[in-house]
Structure 1
Amino acid sequence: MLLLVVVLAAAPLALRGTSCGHDTDFHLQNWIEIAASWHQGIFYPHWALSPNYLAGEPRFIFYPPLSWLLGGLLGLLLPWRFATLAFTLIALLGAGFGFRAMACEWMPEENANLAACLYIANPYMLFAAYERGAMAELLAAAWLPLLVLYGLRQKRAVIPLALSIAAVWLTNAPAAVMGCYMLAALVAVASLEAKSWRLVARAATAVPLGLGLAAFWLVPAICEQRWVEINRAIGPLMSVDSSFLFGWVDPSRFPPSETFGVMFHNHVLRKVSWISVSLMAATGLAALFAGRRRSPLWTPLVVVAVAICILQFRWTAPVWRLIPKLLFLQFPWRWMAVLGLIFAMLVGLALKQHTQSRHALSLSALLLSLLACELAVMCSLMFWQPCDFEDNPGAQVATFHNNGFGGADEYTPIPADNSEVQQGLPAVRLLRTPNAEEASSGDNPDWTTDPAQELPASVKVERWNASEMAAVVTAPQPGYAVLRFMDYPAWRVTANGAPVADLIRRDDGLMVIPVSAGTTQIYIHWQRTKDEWYGIAVSFAALAVTLATGLMERRRISGNRIG
């Protein structure tokens, strides 16, 4: 049944093609970028070449790696038009089997299977998959059940919990924030009920260990936020304040050019508000049935569910500002990813408590299976989004190889304005002044040459990839080589073998290198920053502790068996 629900949920992607949701193009671009980097011999790139119309950005420093590594691998193995289908199948299967593994700890296997089907087919899950195109959040749904399993089970589980925490952080940061707060609340309530601090001690050990395992990505992502416009991720229409339940943003407060975006935001918010209300009501009903004979999980699950429901309302805005990193969830309704898990779990617990006979169990199983299948078909069809010509996978690949894409505002190096990066720039220009030929306005206009500002020069680009660039500029007189390359502190620049420090700043953020008359060999390469080395060291240390702890646990278990 679980496999059938997954197939039905993903069927529109096979029958109708890629669903071009809100973020689908962003993820496809990441996957195409990674596949191209691998072809160039760069396994773990930090820099994306195609954003900002081929000027690049440090996207892969800040975006967790597991989703783009998986997407890049699928792109190598399959045609790009099948990549989102394969990714969705893998994510839904992972979510289903992860939930089933958790649920089997507290209920019969058949109930766990039914509850897993509801977890996969709940409206928010498929809204995220189809209309939002939130591929990383979808993949993170596989790890959230494991946080519950290893956080609350009675057997020792420090290492599996730490690995699950590391996995969710390496998949999707908002899901990781929600997962860690969910884990803290579940463990705290369960410990108070049991009057034991054993679960708290386990979580207190596993959380730093899990964060340590993910430190190779997490430390640079945190430390290097000071080098980019990271707060633009929670700007207008992307902030908690504009996305509470049934909220509405007044279009008149925005420029006319942004009116369509505001109206679209309001439309999506109304739709997801109804999804949230439906899921909240279904969770409340499931809690009533499951609560007649309480499972040890009932109170922790219900407390978290109530907290999630409360956080959907505007009057909780001070709470969002008070709790660390909660604002970076961007949308309160993102918590529906956790509420969908709680809903399915409470349904499974209700079945366990109230099925009194084999006949009743079979009838309940049939009805829930039909419900899960109906939800999977209805929601996937309802949320599937047609692609514009420029958004389909084939067009995305062509754009990647030609003019590149717009940049993500939050990854723009400070103090640049990525809206001033012009389209169609040559790789290297030799100009009389460092700030010549800058755009007079934003919105990434097409490049227009200014003959009065350009110097004749011979330019030979020898290498240009995500980790290094080499070019030879031969000029009749001194000038400034302006590269189609965004400046960033991790780049190390040399001219004729001598380091170039204190590069001249342009408003568009492009790299400027002074050159003398004659031939100048320019070489730029990516150099690991101190914070990256610290992160790698912490991850190795955490890995050593994990292996040592696992070995000690294995010896203890072997000793007990022999004894």
Structure 2
Amino acid sequence: MGGFSILGAFVITRLLTSVMEVSQYAINIITVLGLGLAVDYSLFMVSRFREELRERLGKVEEALRRTMQTAGRTVFFSGLTVMVSLLSLLVFPLNFLQSMGVGGAAAVAVAMVGALTVLPALLALLGNRINALSFGRSRRTYRAIQAGAATRPAGGMAWSAISRFSMRWPLLAIVLTLAPLIIAGLPFLRANFGLPDVRALPVNSEAREVSKTLERDFGRESSPTQVVLRAPSRAMEPANIAAVHEYASRLRTQPGVKRIVARYQQFYSQITVNSGTLKPKERYASGPYILLNVYYDGDSQSKQTQDLVKRIRQVPTPERFEAEVGGETAALVDLLAALREYIPYALAIIVGTLFILLMIMLRSLLIPFKAIVMNIVALSAAFGAQVWIFQDGRFTDLLGFTPVGSIDATQPILIFAIAFGLSMDYAAFLLSRIKEEYDRTGDNTQAVAAGVQKTGGIITSAALLLLVVIGSFATSSIPIMRQIGIGLGLALAIDAVIVRLFLVPATMRLLGRANWWPGGGKQPPGSDDARPPKPKDQDLVC
């Protein structure tokens, strides 16, 4: 199924290259999500199929039908949540994020379609032989089914015990889990955002060695801020030269500017060929463009240099002149401005759409809201760890990277889109099982314990398998890929362990029947959450 997903996503992405540019980094995200989610979805489907086989004493058709009605429905909604989260990256006018979004969404789509079409066909062919090579309890269950004997339910009591512990002292469990997560996320408030430069390359790369040599011999003047002026006529005319000189003098007064070098556009009107070489004639004409290289003190990505670029853009240009400011620092300023402009739209798409999907699946308003809030808290802890590790320079020897005092500006957005979708994916599997139990029993506490018991091991195994796949990013020699791998890994680990085992049971125990408002579940009489109806006036006896 993993190979099917990766190959299908590559085909879709190849078709998309005819209508848009696709970054080569999309290959990485396709491989990770295609393999990881295909394995996850297969694990959820197969585990539910084996459970239904046990309960129906090996009746394959009934077991498969029930699997599709439960786990299949959840896979469908889960796939949609991850796809929507990734496709939200299309709102950013950045090719890197758009490529990651379409590539990842293609991988998720193929993994979901494969889990709902190809995998059920394979399960129908295998039938009870799905357990043929099993061992331990699954092997005994397989033999009991062959003999037509009744079987005991699967284990998972440890997961149930953990959830019941959280529900016994819900406030204590919430405080003990939320407090560390919030503290871990605080470093993100002081995050410095930058763009990858040569320091993002492996330490022993030739390009990095060349850059170090240039910086050692010539200082930081290899990346000046560039101001391109378009004159109303030829740049070399005396009036234009005087206007440019006056403009450069105003730029020179800005704090942090060391010097300014002007270059006027000159191109030859005629070129002749002599003895196989190009030789320009003496006559030349002057174009309308002037380039001002503004050299400054400090690092190109520092806050001070960014402020300098903003001040340069505010300096009035000469009359009838047009000016554009570029360079490494200006590109960072423009990137951060674009991200600030479009982040609210992306968040609205992600949060709004996922809230609606979970509301439709669970028929509840409060549970989707809680799931979104808890995912944001878990992600903030992962972002804080990124600042603590990559910006502050922790574990540099172990991880093999050079701290640059900032983190890549696009990485938190990419990690948020991927991790948020995957977290909601696991939330959908857990909450759908809890709702299934609640519809059956009407007992909120029992439903939470049973849901965690039946999905705790599967979700943990799925998260571990996905962490193994994402671990390939963390071992990359490119620090940007390593940031993605560690950020995603931490977010998934926090979500699968802390959120699913402690926060979800504790919050659901506190809210009780309110979890399912407005009426998303049944409450049979006699349940611990069912309340007797209010008596009518004529039934009251004084």
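Every number in this text was worked out from the coordinates using simple rules, so none of it is lab data. A quick note: this is a predicted structure, and the numbers were derived from the prediction, not measured. Cβ atoms are built from the backbone, for glycine too; each structure is taken alone.
Look at distance in nm of label points 7 Å out along Cα→Cβ at positions 98 and 378 for each of 1, 2: the largest one is in 2. Please state which of the structures 1, 2 yields -17500 when helix-only ellipticity at 222 nm (-39500 (n - 2.57) for each DSSP H run of 4 or more, over all residues; to 500) is computed from it. That value comes from structure 1.
Say we calculate mean count of other Cβ atoms within 10 Å over residues 90-97 for every structure; which of 1, 2 gives the highest result? Largest value of mean count of other Cβ atoms within 10 Å over residues 90-97: 1. Out of 1, 2, which one gives 6, 24, 33, 26, 9, 1 for P(r) over Cα pairs in 10 Å bins from 0, in percent, for residues 18-289 alone as computed from the coordinates? The structure behind it is 1. Can you spot which of 1, 2 the value 0.80 was calculated from, given it is FRET efficiency 1/(1 + (r/R0)^6) of positions 322 and 418 (r between Cβ atoms, R0 = 41 Å, to 0.05)? The correct label is 1. Using Cα extents along the principal axes in Å as the calculated read-out, with 91, 60, 46 as its value, let me know the right label among 1, 2. It must be structure 1, since only it matches.
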